[in-house]
Every structure is written in C-alpha cells, then in structure tokens.
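Bear in mind these aren't lab numbers, they're just calculated from the coordinates by the rules spelled out. Computed from a predicted model, the values in this text were never measured in an experiment. Cβ atoms are built from the backbone, for glycine too; each structure is taken alone.
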Structure P
Amino acid sequence: MDIKGYVRKGRYFRWKKLYGRGMDLAVNIGHLKLKNPVMTASGTFGYGEEYSEFVELNMLGAVVIKGISLKPMEGNPSPRICETPCGMLNSIGLQNIGLKRFLKEKLPYLKKFDTRLIVNILGNTPQEYVKLSKSLDDVSVDGIELNVSCPNVKKGGIILGTNKKALARLISKIRQSVKKAIVITKLSPNVSNIQEFSKIAEDAGSDAVSLINTIPGMAIDIETWKPKLANITGGLSGPAIKPIAVRMVWEAHNAVKIPIIGIGGIMNAEDAIEFMLAGATAIEVGTANFVNPKATIEIINGIEAYLKKRDMLDVKELIGGLNATESHNNLND
C-alpha cells in the first residue's frame, strides 16, 4: 500500500487506525451494544442451536430466536411453505415450544455464547405479552422483540400491531414491566403510514423498531386448482419484498430517533448496506438462511470488505448515509 499517498491526502492516521487496530463494526440498539449489525430474523434461525453446525454463533451481532408464546403452539397445517419467484411464502402459524420449555431446554445452550440474545414474543392479549416479557427479563435475555405483525394467525399480535391505541398501550405496559432488556417492536408493513406507527412505538417507550415483517400473499397450483398452502394465504418474504422494506426503513428513519432494524430480502452484504444507508442501524437476515445457512457470516465479512475498500473506519458511518437530495437533483439535470 502507498503510505505516502495517504499522507499526501491527510489520511495517514485513518490508515493507521484501520489497518493498525481494526475497524469498528459495533452498533448500539438502545443501551445494548452489538459487536456487528448482523442479526438473525425470528422464525428463520430456529432456536440457534439448529444452525450452530454452519454458523459460529459468537460471530453474530445477535441471535433472534423464533417467536415464543406462553403455551406451546402447533402452528398451521401442512403444506405451509412454498417457493415463489424471488422469495417464498410461509404459513407456519408461529409454531413453538412455549415459554416453559424454552427456559428449560433452549436458554441454557444459548447462554453459552458471547452473542446478544433477543427473544421474539407473541400473545393473544396484552397480558400475555407482559407476562412473557417479565419472565424473559427476569432471566436476563438481552432484548425482547414484540411480534405484533405476523399475518399468519387470526388473532393476537396482528390486531395489536395495526391499531394505534392498542399498540401504544401494549408497548407502554411492557416498557413498565421490563427493567433490563431492550424492547424492540416489530412493525407490520400492512399499515397506511409506517412513519406514524414508528413514532407511536418510540413515544410509548420502545428502544427500537424492526421492519418489515412478511407481506400477505398466496399461490395456486394450476394443476390441482388448489392453494399451495393449506392456510391458503401466507407471508411473502425474500428479495421480492426488499424494495418495499428499504422504502419503509427510510421513511421510519425520517420520523424517529430510535434505532431501526431493517428486515426483508437481505441475501448478501450489498443488501445489508443498502438498508443501512436508508437508515437501519442493524439488519436481520431471514429467508437467506434457508438458501445459504452461512449467509449471516458472509454478510458480516462482506460489510467489512466494503468498509476497507472505501477506507471507512466505522460501520456507523453507513447509517442514514443516503444522499436523497443529490440523487433527486441529478434526475433533473
């Protein structure tokens, strides 16, 4: 490397920090510090242990485990996953082992790792959300992600997530009951104004918002004339929804001061960087885990390579870096 060139440009000290001590990939979500901005999306990474054969869990910014309810849930009947152009439909129906078994069978394994643990929770009533949150806070999980936006169940969170007053009350009650863990609200894309719902979450005490959840869709088998999912409809995820998700992250970024966690079709480092430029502090990798179990690690490495290529010292320099004004002006040239 031409050090003189860096000195001439007044960048020697930046070069020394970058290659002498390493770049900073850490980001903060509320009071919680993540070693890097790459997290797993709930429902796509099991309880963590299932992917440990492919992924060094200690390398992740955080593991977000599949949604947990107070009591076990069987989920929807099969078939409940089908591939679609540029994505997939799922109608799992939030199948999970319940809080009691999670605390006994899964949490001890996850506690072995030096990786932040965030538990996605769901309930049929605000009282169930509060009880789950308090129980998890008592065992010192790092964060709680409120699932108020799943389209594959007929009651509970989806109603709370699209009703402004109900959402505000829910977050406020959870905020009062949780003392140590950060609270993340996973917002529904099926609202008229994502900025408004992001602001409601912020004002009610949420430490961050994550968006977006899957978008309702369906697929039909033209040979049998039957729906490809037993539940008929399901949640669309994958690259097909990425432009919508990026737009919503950007809109939310312009409305709130709390961190935003971007989700939706992130398959590689370029996708993750795009979300961060739109305003995301961190990202969650979902559908990519089904295609490539090592996707999260490859994304971390790709972000690091991108920063080195651009002589950037801190991943936080990406957050909200979109120059929308300049882009708009160029269109008018």
Structure Q
Amino acid sequence: MYRLLRSLLFLLPPETAHHLALTVLKVSIRIPFVPVLYRTFFMPAPGAPVHAFGLDFPHRIGLAAGFDKNAEAIDAWAALGFAFVEIGAVTPRPQAGNPRPRLFRLTRDRALINRMGFNNKGLDYVARRLQRRRSRILVGANIGKNTDTPNNRAHEDYFAVFEGLHDLVDYFTVNVSCPNIGDLRELQDEDHLVQLLEGLQAINRRKAHPKPILVKISPDLTDAELDATISACRQAGAAGIVAVNTSTTRAGLATPATRIKRIGPGGLSGHPIKRRATEVIRYIHEKTGGSLPVIGVGGIFNPADAHEKVTAGATLLQVFTGFVYEGPGLIKKLARV
C-alpha cells in the first residue's frame, strides 16, 4: 500500500511532498477513528523497554530531528508507534532557511540531500504546539542558533531555546554539526563545545527536574575530532551522543555526477552514510566502554540495518530517510530488534 502512496508522493517536489504528508498526519489525527486505525496497523507489539539517560522508552525506534521541525504532528507519531520523536532544530526566532529548492531525492541511492538551513517557526510557536499535545510520547528537542547570530553569541540562542522548552520536552539535543549552517561546525570544536554544554548544564542544575542533554555529531569527523568531542561531552556531563548528522561526502553514489553537481551543497542522508554511521557508533562505544549512550542514526531501512547499529553499540535508534522510503510499516519491523 505504501509503495503506491510513495509513487504518488514522489511525483511531487520533495519538500512539497513532505509538507503534504505532515499536513495529512496533523489533520487526520484529529478525526476520532483515525488514531485507532493508525495504532491497529502500525503500533508495535509491547516489548522490553529500553532505559537510557534516565528515561524509559517502550522500544528503540524514534523519529529523527528535521522531519517534524515545529512539533506539528506529535500525537500522530505516537499513534504510528514511535517510541520517541525529536523535534527541531528549533531556533529562538522564526527563520525561512535557505532558498528553494533545498531538498532532493536520490532514489537510485535511497538517499536524500538537504540544505534546509534550520527553517522553523521559532521557539514560541513550537512551545505552543507542545502545550497542546495529548499523547505522552517522549519528546526530544534539537536546538540550534539563528543563522544571523554570530558564533560569539551563539550560546545565547541555545540558552533561550533550552529555557523556553525545558518544561515541555524530555531531553535536549545540541545541534552543532549541521552542514547547512555556514559556521556552525566551529561550535563542535572541543573548547567551544565544552563552554556551550557547561552553560546549558548551569541552567539545567537550577531546574527542579534537570533534563538529559545530548550532542549531535557529524559523520565527517576524524578520529582525533571524535576523541575531542567525546572528551567535551564527558567534561561537561553530557548524557549521550546522537550519531550521526548528515554528511558532506558524495563518494560512491549511483546517481550521475552531473546531477549531483547540479544539486550543489547540502547534507547527504540515507543508505550511502549507513556504514560510516555504524563506524562512528562503534568508535564511541569502544572509546567510552558504553558509558556514553548513543542514539544511532543513518541508513536504517530494515531490521538488519537496525541490528547492525545496535551491535555496534547504539542504545536507541532514529529514522528519517528510511521512513521516507519505507513508510510507517517500518516502525513495527524495527521495534523487534
């Protein structure tokens, strides 16, 4: 059934199809019988819960950040069977992001390239959406800075979103690795990252119920850069790592090079980064002895892909591109891993 629906959606420009699917979920979940249908067809059977950074997840599978940036369809994700959803990236002020087109399908590679640029409706809008949700699904907030905020003031943006969403979400992911924000990756340097995380932790300690803070990292880091990131996370008391973000690599793609050149810059996700994502997960797990939980992301399309990530050391998993290509039936399959 989803293959037919996907064929129709793939006739549309990728961003148009994305917004259409999100709107259908947002609207349909309000129709009385629809949530029951969603749960009947897609909800995984109860299994062993997964405990990570102080939270209990009904299973391992969550929705990665970027799909529901503005918390538009939280209750729909719960009905479809996700254990958790990560919204965002959320910035203090609304921003349009990069010019369109900025989302591209590489169907021969089962991949996407995006250069969205942290497009979102801003902190206030997202907070209102979260206040209206009815389900109790665990929600993480992926937080970032506005594009026009210089790096020497970036911490102010992260602090503002952290404060504004603290009572509305279950964990935070600090996004310092998106390749579509020009100077963002400077914040992934060890000194910058420690300073940012320690500032967030200072706010966190003042709260009645501190929230886990994770860091989302790039797949393009060298081993030395990974070591520095792990060191920063340990030094600042981060609860875990989300591995990985999208990649700037274009190696080994089946899509013709001429089309790749026309598409231009952006972050690559999906099957082509599967192996690298697993390598990064394994590296972190071995370096930390499993003491720093990892949410594994990148190229998960079937249970074998999920098992590979878990075997490498991932505690939880997130899907995005795999969900686009495989549909909501994927959750039930992956939740058995």
Quiz prompt | Structure from which 4.1 was derived, distance in nm of label points 7 Å out along Cα→Cβ at positions 166 and 310, options P, Q | solution = P
Quiz item: Of the structures labelled P, Q, which one yields 50, 49, 39 when Cα extents along the principal axes in Å is computed from its coordinates?
Solution: Q
Quiz item: For distance in nm of label points 7 Å out along Cα→Cβ at positions 102 and 230, which of the structures P, Q scores highest?
Solution: Q
Self-check item: Highest-scoring label, criterion being FRET efficiency 1/(1 + (r/R0)^6) of positions 70 and 238 (r between Cβ atoms, R0 = 30 Å, to 0.05), among P, Q
Solution: Q
Quiz prompt | Of the structures P, Q, the one that 2.7 was derived from, the read-out being distance in nm of label points 7 Å out along Cα→Cβ at positions 62 and 302 | solution = Q
Self-check item: Structure (P, Q) behind the derived value -10000 of helix-only ellipticity at 222 nm (-39500 (n - 2.57) for each DSSP H run of 4 or more, over all residues; to 500)
Solution: P
Quiz item: From P, Q, which structure was mean projected area of the Cα convex hull in nm², for residues 94-269 alone = 11.7 calculated on?
Solution: P
